[in-house]
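Just so it is clear, none of the values below were taken in a lab; they were calculated from the coordinates. All of these numbers come straight from a predicted model, not from anything done at the bench. Cβ atoms are built from the backbone, for glycine too; each structure is taken alone.
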Structure 1
Amino acid sequence: MRELPWSDDVGATVAALRAFAPPAAAVRTAVTKIVEDVRVRGDAAVREHSRRLDGVALAADYRASPERMRERLAALAPELRAALGLAAANIRAYHRGEAAGPWRETLPQGQVVGQEIVPLAVAGLYVPGGLANYPSSVLMTAIPAQTAGVARIVVCSPPREGGGVADGVAAACALLGVDDLYPIGGAQAVAAMAFGTAVVPRCDVIVGPGNAYVTEAKRQVAGEVAIDGLAGPSEVLIIADQTGEPSWLAADLLAQAEHGSGAMACLADVGGTLDAPVAVAVSELAAELGIATDNVAVVACPDRAAAVALSNAFAPEHLELHCADARALVPAIRNAGAVFVGPHAATAFADYAAGSNHVLPTGGSARFSQGLSVAAFQKRMAVVELDAAAAAALAAPVAAIAEEEGLRAHARSARLRTQ
């Protein structure tokens, strides 16, 4: 656990914290080759790179069997199935609150303007896997897509030995009624969803976190397909004052550090009273759980305003508020993927079952982006209706602007409606 001194130069402190998670090693060249290969050769390239990188020989039609997925769901321990069902219900309730509807408004000249909300046809979900098993990521990506009204949901997750995906991922797909599951990962999975192959449908949007190769592949196919963002290592910043419980703070810090691969956790210690007890608690829990603490830091902040300034400059993925009257701080928070209010609101609850989405902006991108939402799976289509009276009212100003811009046919098109 590292100690960083307070500095009135908040940018310098943020830079020091960001250095805990340095940019991934250069992967652009390798990803470019894979993406272009899949673009040209389709499934043959997907199978070749899966064999080379994952050691798995995929069948000609490598789509997972829906029957096998349902078997995995049936085989879940009752406690886990109930937990996934509870999480799914809460996540669905949260995202229902985001759903936008069509609207119309009549403006003073008489024209009717508005929007239709149109779901995308095919959504591609990347669910990390390999040696891990993340059924929660299926829930977090598929449920907002379903809430948006997406007709077809495609899930790609790295293969296990023998060609299948992690049992929990398959079970979660079955729980939600998602039948299109493919045991492919990495850049080849992203490329397959972006361009489409004989086996994998072409998608309109690709969402979900992944490693550096997945992130770079999403960067390269953006424009061919919509993406939700470019995910980096997980992170948490905790603002805590003297009321903070050291053992709880230690657990929450290490819950992020255990993600590994550049994940970082920072305690903004308001008043400087928590450093020593939290350091002891972190050391003890890290030894018990076998978690490295190199990317755990504490910054002694002189007051709450300083801690909030640090947080807004850092723009954390997760922000926890462990302080007296924590709710009063929320209006001052401008940049965070998600805010957890009060000491009981650990990030871990929202990672799984509280209801909000755990696919959140990282690396400071919370300055301009947000967590995965229903909006990622929809598009807004403008609608304009004019009758003769509205056209007459607008023709002269439209023609005046068009002629100023040298677009005479535009002006003629408007004026014709008045004759």
Structure 2
Amino acid sequence: MLHLLFSPRMLVSFLMGFSCGVPLLLTLSVLQAWMKEEGVDLSVIGLFALVGLPYTLKFAWSPILDRFTLPFLGRRRGWLLIIQILLVVAIAGLGLTSPRDNPWLVAFAALLVTFFSASQDTVVDAYRREDLTDLELGLGSSLYVNGYRVGMLLAGSGGLILADHFSFQQVYLLLAGSLLVGIATTLMCREPEVAEGTPKSFRGAVIEPFIEYFTRDRALLILLFILMFKIGDQMASTMTIPFYLDIGFSKTEIGAVAKLFGFWATIVGGLLGGLLIFRLGIWRALLVFGILQSVSTAGFSLLALIGKSLPWLATVIAFENLSGGMGTAAYVAYMASITNRKFTATQYALLSSLMGVPRVLASAPTGFMVEALGWATFFFLCALVAVPGLVLLRWIDTEKHVETR
């Protein structure tokens, strides 16, 4: 297994994940901090959340990436190189705008960043599915997720730290330069083999991927599982920072334990999850990691009853982030495994768009739930909400499905 972990294909998965993780927070927390510093109204800052729409709508243009092959580097690497170059230009362009003087130009530049970032995600997801065997998908997906988190850490925490010493314009230019890692990876990696029956027409690219998926046995149950598997975890994570503050932890304690310590626990969880998926298979990993996710969410209920305790905070966060990292690795590997190699970009874009729906809809009423139930009951309920997703696993024969794709 070690030779696989340190193979060039796994390194490519990690580096592509890094390239995909960097742009995300450049249109969220970093941009919000820049706009606040420039004196932009909070109402305008709030509206900037809409620039993230391309991440949930990327399935709309993903058929183009399946249908057409550029005349260089192949079906995946050709698109990836063009998109990454445009993404670097868009991030640098965003850094050259002025939130105070022209917020609409900032919004347009930020929208370009999210559009090219979402497009990069789509091609990278398709590349990973087509480049790795079904046996390698779990480990490759875990390394991709870990690379993504490292990229987010560099852009989010690193970007804000750098902004204390450099101008935001310089920060954006530096972070745009960090994406040269992704461009170099694209130029040096191999092109996956093209599956037989790939789209040759508009109908083949736009209509057939959906027909192929929805004519499968239990297609709707699989979609329901994707919606439900991490819903409890996502609901709980929405309210963790207010929870930590409410029971008496300082912002320094939260930053040191919940963010920094929790980050490394998640990284270890993702890597451990990938290795265990290789041994257990995707279906068993989903079951085991899903149970661990649910139990770890219930741990916050225990912390609510105990009150302020740094050792218990560290224990709960370590367990929650470790199990969450493992669950995410299995979740991402599962979604990749059920795509048809002929329509990888389109089908994975659809599934990953659905993955974000619970994060928005189910998380919205969590504040009202806490006010009505209290912290301990709220987190216990979040743990119970995970049960339907685990029950759905009974009707999803993942291993058999993977073998036939």
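Once distance in nm of label points 7 Å out along Cα→Cβ at positions 129 and 337 is computed for every structure in 1, 2, the highest value turns out to be that of 1. Computed over structures 1, 2, distance in nm of label points 7 Å out along Cα→Cβ at positions 113 and 289 reaches its largest value in 1.
Rank structures 1, 2 by relative contact order in percent (Cα under 8 Å, 6 or more apart) and report only the one at the top, that is, the highest. Across 1, 2, relative contact order in percent (Cα under 8 Å, 6 or more apart) peaks for 2.
Sorting 1, 2 by volume of the Cα convex hull per residue in Å³, for residues 193-296 alone from high to low puts 2 first, with the largest value. A value of 5, 19, 25, 22, 16, 9, 4, 1, 0 for P(r) over Cα pairs in 10 Å bins from 0, in percent, calculated from one of 1, 2, originates in structure 1.
Upon calculation of distance in nm of label points 7 Å out along Cα→Cβ at positions 145 and 217 from the atomic coordinates, which of the structures 1, 2 produces 2.8?
Values: 1: 1.5; 2: 2.8.
Going label by label, the one that fits is 2.
Computing distance in nm of label points 7 Å out along Cα→Cβ at positions 41 and 393 across structures 1, 2 gives 6.3 for structure 1.
Given that helix-only ellipticity at 222 nm (-39500 (n - 2.57) for each DSSP H run of 4 or more, over all residues; to 500), derived from a single structure, equals -13000, which label among 1, 2 identifies that structure?
The structure behind it is 1.
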